[in-house]
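Structures given as structure tokens follow.
No lab work stands behind these numbers, since they all come straight from the coordinates. If you're wondering where the values come from, they're calculated on a predicted model, not measured in any experiment. Cβ atoms are built from the backbone, for glycine too; each structure is taken alone.
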Structure P
Amino acid sequence: MSDYSDREECRKRIGSRLRAAREQAGLSQTDVQKTLHYKSTGTVSQHEAGIRMPPPAELFAMSQLYDVSADWLFGKEPPHKIQASLIEDLGQLSLVQQQAVHALVKSIIQTK
């Protein structure tokens with residue numbers, strides 16, 4: 001479990017995850033600024049740099065915009081619901097079955 005006892009460290013970790021989620025979603029800071037009706041991209045930049053923490057309602061809006069869970073932004077689970085489901089499903093397989101799934105995933109990645 002992540003240690004968020006230091007507020008500055010907490011802001012930086014969440015900011016880093018906000019940036020990663022935004023980039024994974026293929027959005028620019030300008031896209032986020034316009035969607036969330038910020039006055040400038042500076043607000044998005046400050047959130048991602050961990051300088052300023054977004055209010056809870058904005059964190060929720062960002063999680064929806066980026067298609068990640070709010071829990072993931074706080075470091076509690078994988079970013080996408082499908083990944084959390086896959087992890088749970090994999091845990092029900094035998095080691096041999098898990099290795100077969102892993103080999104399949106690796107072959108799919110190589111054929112991209």
Structure Q
Amino acid sequence: MEIYTGNKDYDELSNFANRTLPKPICSVGNPSSCDEAEQESIMRLWRMSKNDLEAAIKEKEGAIKMEESNFQNAFEAMQLQYDSNSLDHEIKTAQMKSNIKLLKNLMTHQK
């Protein structure tokens with residue numbers, strides 16, 4: 001929060017408040033804080049019946065569940081790919097370490 005250090009006249013205090021205080025949030029209970037498009041959207045929703053509102057809510061909840069399912073499927077696919085890459089990495093690294101060990105043993109016997 002910014003501390004006011006200006007003069008105590010109305011204009012400066014008002015400018016400071018307008019600059020730093022949070023703006024009212026657009027909502028059904030505070031439509032005057034909404035822009036024209038948001039007000040039109042709220043009015044359109046106001047005109048819907050209770051059944052239509054419930055159907056819209058169920059539709060949005062279904063869309064959320066679908067999105068969560070899609071995300072989970074994508075995550076599981078990535079996890080499988082990670083596991084596969086991790087295993088490949090471990091196998092290749094172990095093989096290379098074995099080859100290095102063999103090369104070092106050969107070096108010690110050649111001296």
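A few notes on this one:
- Structures P, Q were shown, and mean count of other Cβ atoms within 10 Å over residues 6-13 at 9.6 was computed from Q.
- Structures P, Q were shown, and distance in nm of label points 7 Å out along Cα→Cβ at positions 14 and 102 at 8.7 was computed from Q.
- Each of P, Q could give mean count of other Cβ atoms within 10 Å over residues 54-61, but the derived value 13.5 comes from P.
- Test item: helix-only ellipticity at 222 nm (-39500 (n - 2.57) for each DSSP H run of 4 or more, over all residues; to 500) calculated as -20000, pick one of P, Q: P
- Which of P, Q yields 11.7, 37 [Rg and Dmax of the Cα atoms in Å, for residues 38-85 alone, calculated]: P
- Value 2, 8, 7, 7, 7, 7, 7, 7, 7, 7, 7, 5, 5, 5, 4, 4, 3, 2, 0, calculated as P(r) over Cα pairs in 5 Å bins from 0, in percent, assigned to which of P, Q: Q
- Among candidates P, Q, the computation of mean count of other Cβ atoms within 10 Å over residues 30-37 that gave 14.1 used structure P.
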